[in-house]
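Dropping the structures in below, format is structure tokens.
Readers should treat all values here as calculations from the given coordinates under stated rules, not as data from a laboratory. All of these numbers come straight from a predicted model, not from anything done at the bench.
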Structure P
Amino acid sequence: MNKAFVREADDIAPRCPGCDSPGQEVLPDTLAAQLTPELRTGLTESAWFCAFDRCEVVYFDAFGRSVRATQLAQPVWPKDPAAPLCPCFGLTSADIELDLAEGTVTRTRACVQRAQTPEARCTVTNPAGQSCVAEVQRYYMKRRNELG
């Protein structure tokens with residue numbers, strides 16, 4: 001068969017069934033720490049995190065099954081703006097707002113520095129299953145630019 005007519009396999013992450021955003025793959029350890037056994041059995045071994053703030057879906061699998069923010073025991077950033085951006089050390093958007101209001105980066109810098117140490121347990125405490133550093137920095141810069 002002529003290869004010109006053969007479709008290449010798609011090598012993209014599955015898309016969220018709630019908002020069609022691409023997902024961020026999470027490890028089984030993350031799911032085990034974040035979900036009750038009942039919710040965990042509703043997803044396949046491979047699952048993804050939806051980072052779109054206005055979507056109710058937190059986790060989903062390739063078959064379109066999902067877990068919504070309302071099903072979790074604790075609030076999840078960015079679904080709930082009051083939830084910690086850094087679950088390991090408790091940094092919230094309110095803490096970043098205080099830094100900006102005071103003209104300092106004390107809380108934000110301390111969190112970023114601690115998040116880069118072995119005491120950070122991102123894969124189990126962060127629902128996204130990854131370090132919060134990029135998200136903390138992104139939020140800080142976004143708000144700083146908005147405030148002028």
Structure Q
Amino acid sequence: PAWLGWEAALNNALARGQGPLLAQMREEWPFFRTRIDMLEMVLAKADAEIAASYDERLVQPQLRPLGEHLRDLLSQACQVVLGLTGQPVLLAHSPATLEFIRLRNTYLDPLHLLQAELLARSREREAALDSPLEQALLVTVAGIAAGLRNTG
């Protein structure tokens with residue numbers, strides 16, 4: 001994920017007492033502000049519940065702790081960014097973008113669920129690439145890719 005590692009770097013700086021410096025950098029340095037704003041957008045688009053549903057349907061039980069760990073890191077990243085921005089929720093400064101993401105998710109969520117089911121079925125039967133099952137899977141890939149484009 002694009003956000004992975006940011007939570008560790010920012011938490012490290014905060015643990016060393018550099019919170020005021022990070023706040024100053026965000027306020028005075030356009031590059032850093034843009035990076036944090038982009039990180040905030042990526043985090044707002046991430047959906048831990050959808051990731052968990054893929055894990056439940058597709059991942060072997062012994063490997064699921066990795067997904068749980070990544071979702072924990074996602075939560076940490078969100079908390080760090082909220083702390084830096086002083087907002088109660090991600091993208092609070094851009095309610096229109098937040099609403100676009102929420103609206104988009106109402107269309108993407110069923111595609112994700114369908115994709116997880118089709119992936120599971122595809123794994124069970126090793127269907128030919130031109131089979132209706134694989135074609136349906138490709139449609140979900142295209143639909144999700146189109147929907148995940150920048151909405152802000």
Structure R
Amino acid sequence: MSILPTDILNVATLTDSSEELPIFKEYAWDFDNDEFIIQDGELVIVEKNEALKVWIYKALKTPKFRYVAYDYYYGNEFESLVGKEYDSELVSIELKALIEKCLLVNKYIQSVDSVDLEFNDGKVTGTIYLTTIYDSMEQEVDVDV
């Protein structure tokens with residue numbers, strides 16, 4: 001008799017690369033006004049890379065471990081940089097690693113190819129180049145650190 005539950009999934013099942021994922025869907029997001037897009041009283045649904053843009057935006061805006069509505073893996077750890085006295089080069093390296101860690105929990109994102117960041121007046125902006133199961137894409141980002 002084992003002390004572990006018998007219905008735990010085999011880890012190999014979770015990482016099977018031949019697994020057919022359903023089309024990724026998300027509610028459309030108005031990035032300029034920071035709100036859902038609604039047409040005729042209904043939330044609009046986007047698919048594939050457009051849906052991943054919404055997921056990326058939200059994941060980069062959500063601090064990890066803060067909200068019980070999200071699972072353990074969702075969100076960013078940017079707050080770990082707050083109060084640290086690093087030079088901008090080290091912050092840039094660490095921030096890029098945290099962005100990659102944040103995004104690669106999504107099975108639909110195969111790789112984060114590069115992250116270009118600019119630091120201006122305490123605000124970090126940039127572009128993330130990544131490869132998804134659908135195609136290559138880029139995402140503009142504003143990071144609050």
Inset, instruction - Please state which of the structures P, Q, R yields -25500 when helix-only ellipticity at 222 nm (-39500 (n - 2.57) for each DSSP H run of 4 or more, over all residues; to 500) is computed from it. - result: Q
Legend entry - Highest-scoring label, criterion being relative contact order in percent (Cα under 8 Å, 6 or more apart), among P, Q, R: Q
